Structure P
Amino acid sequence: MAVNLVMPQLGETITEGTITRWLKQVGDWIDKYEPVVEVNTDKVDVEVPSPEAGYLREILVSEGMTVAVGEVLAVLEEADVGAKAEAAAVAAPAAAAEPAAAGKARATPRVRKFARDHGVELAQVSGSGPGGRITEEDVQAYLAAWQPPRPAPVAPEAIGPEQEVEVIPLSPVRRTIAQRMAQSAFSAPHAWLSMEADVSSLVRLRDGMKEEFRRREGVDLTYVPFVIKAATEALREHPILNSAWSEEGIVLKKRVHIGVAAAVDEGLVVPVIRDADQLSIAGLTHAVQKLTDRARAGRLSLDDVQGGTFTVNNTGAFGSQVSMPIINPGQAAIVSMEAIVKKPVAVGDAIAIRHMLNLCLSFDHRVLDGAAAGGFLQAMKKRLEAMGPDMSLY
């Protein structure tokens, strides 16, 4: 009996996914709940399991294609385990005669993704793991030993018009970023506001605590958790920013789940710290580090990137002093913390050198106006400027 493998509903807001890799090929036996295909959605690769045991009869969607939820991806021929054993017994002599013909590389989905991201065909890599399984170290060793071919130099006058440009194929992550940012930019009327905070006392706090904190906690103390803390407290004072637009009305979110933008090789991902307003500075530091590490290792799950109610972006990590971030769909605002720079500032009737931080807020003008946005930034500024050496990190 034929069984359809369909694109599942992987999250409340997900309507489609991109096929990144088929883990099985036509004719392969598949156990019930065994992963069949990797799908990228919300910038995360998810394995889709088989609903029944049987043989993969037909693949209907090629790698790289984007399909809607509910669309049929493949067709399986349902069979019992006895049929699998019988087929294996018949195939065993042929497999022993031609071991290389069976030759699909054995590797975990994580290793396959690592190889795909680095343009490596696993069939060219020798596996050092149990049973010849290919490990991430095997792929890294292959990359270290591989020398790219050197093209012969071409005189400029010999380059035709078609050779003057190169089209870089869109990765699933880059395509998702493009779709979501276009959706936000063209559906939500963005307004923008910036405010400067004197964080000189915060700089003294961090400078005085960072070595002890690293010894005690095993992670670096950065400025990001302090900004997140200020944002969560300001959201409690100005809850309209912790909301989203809908045609039925403004959806006010009662819990504070902070998305933290993180740059990875393929683009930008925004993992979410749930109930961030309940965490201390130390707790936020660990949460940020954990999610950032998982993002850069390609280990984020759908739960890690869904459900954010407000986003904090750290463009200052690249030296930026002013930016205009795009709001994440389903949220009403996003704030960017810029680089902390030393500036001459009027303090009373004197001029002093202070550490200054720009906070840049983009907000959905359908949801709130400048007064509420300004009040929120004032609340963040007040809290950041009050952070100093006497503040507890726990």
Structure Q
Amino acid sequence: MLSKLSSMKREINVCHIISADLWGGAEAQVYYLVRELNKYDQIKLSVITLNEGILVDRLNSCSINNEVINESANNPLSIIWHIYKILKITNAEIIHVHGFKEACLGGIAARLRGKRVQIFRTFHGKGLTNGAFRHRLIERVNGYFFSDQLIAVSEDLREFLLGCGFRQSMFTVLHNGVNLADVSPVKASRTVKHSLGIPDDAFVIGTLGRMVKIKGHKFFLEGAREVVAQNPGVYFVLSGDGPLMKDAMSWVNNHNMKRNIKITGFRNDPYDVLNSFDVFALTSLHEGVPMVLLEAMCLGKPIIATEVGGMPEIISDRVTGLMIPPGNPKRFASACMELMTDDVLKDKLADNCRNIVMERYSAIQVAAKVYYLYAGGQ
């Protein structure tokens, strides 16, 4: 495929559209992807975001053409009109949208341009496809009228979306990719531990991500409590913010776990935090392919993950991690105890994680596959 790509000479004008109202897995993946695509001589790339924020700052830092249409200052019709004008000015042949709202607004703008513009959409998760009736209805409209090519980040997600009425012929599955050079901690692990009030030699099991219900932090906390009851020297870290952060902090206070469970809130040094963990855990109730999982693997962290979504496609049980059922704090606690006491297994998982993410899940490989789709490959 790479040799075929190198022989393609025609320039393709591509515009990515994403809300960028927060910095999460979808935003990180878009950043990694467009940064690699921007290196292609055959692609003229632009990005439209609907909010200022971390993604915009990062796009600007690597000189990627980005236009912000602030959704707080524009109604939907105004946003559509602004997108239409940008597509006309840039002569975009492809828009690549990353979300429910972006598909609808960008899709209308693209269709106003007629057959000049193809619409690609990446599904980073289930989103609103199983939400309220009006959201499901809009997603049906998105699927039938505002989609030409669909990308799912896992086979599991593709199967779910097929069940929602999307057409099989439109789908390609592309797992996420990480920029290996970017995942580079700056601070020493002990420095991060000190900042969190954790001893240098303590065993740390941590997670990082938005504190929302689907991430299953409740089961992380309950399992952590069981482990600490038997091993008071172990520490657990939840890093990230979100609507359920206050609930998590209240739970920790109510169960007298402030010594052993640390809640950091948002951190602007996620790789330093990840690198301070001995084990990375995801107790999610559903996932696509979370970027933080690939980043933790890149850092050589053994994984504990629930058997949901696309995670079993990335993690092989007892090869790169320990897989547990969702919503089961006892199994989470048991997996934690096993990795705390079995250094041979822990080191094997860590080595395999690092090797596999380098071989299979780099942003360079993902960008090559996306460009192949842009150029008409199947």
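Could you figure out which one of P, Q the value 6.1 for mean projected area of the Cα convex hull in nm², for residues 299-354 alone was computed from?
P
Quick one: FRET efficiency 1/(1 + (r/R0)^6) of positions 59 and 275 (r between Cβ atoms, R0 = 25 Å, to 0.05) came out at 0.45 when computed from one of P, Q, so which one is it? Mind dumping the intermediate values first?
On the way: P: 0.05; Q: 0.45.
For FRET efficiency 1/(1 + (r/R0)^6) of positions 59 and 275 (r between Cβ atoms, R0 = 25 Å, to 0.05), the value 0.45 is produced by structure Q.
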If Kirkwood radius over Cα pairs in Å comes out at 21.7 when worked out from the coordinates, which of P, Q was used?
Q
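Suppose you compute helix-only ellipticity at 222 nm (-39500 (n - 2.57) for each DSSP H run of 4 or more, over all residues; to 500) for every structure in P, Q: which one lands on -10000?
Values: P: -10000; Q: -13500.
Traced to structure P.
Taking 5.2 as the value of distance in nm of label points 7 Å out along Cα→Cβ at positions 139 and 347 derived from one of the structures shown (P, Q), identify that structure. Present the calculation step by step, with values, prior to reporting the outcome.
Details: P: 5.2; Q: 4.6.
Answer for the origin of the read-out: P.
Thinking only about distance in nm of label points 7 Å out along Cα→Cβ at positions 115 and 251, which of P, Q has the largest value?
Largest one: structure Q.
All of the numbers you see were taken from the coordinates with simple rules; none came from a lab. What you see is a predicted model, and the numbers here were worked out from it, not measured in a lab. Cβ atoms are built from the backbone, for glycine too; each structure is taken alone.
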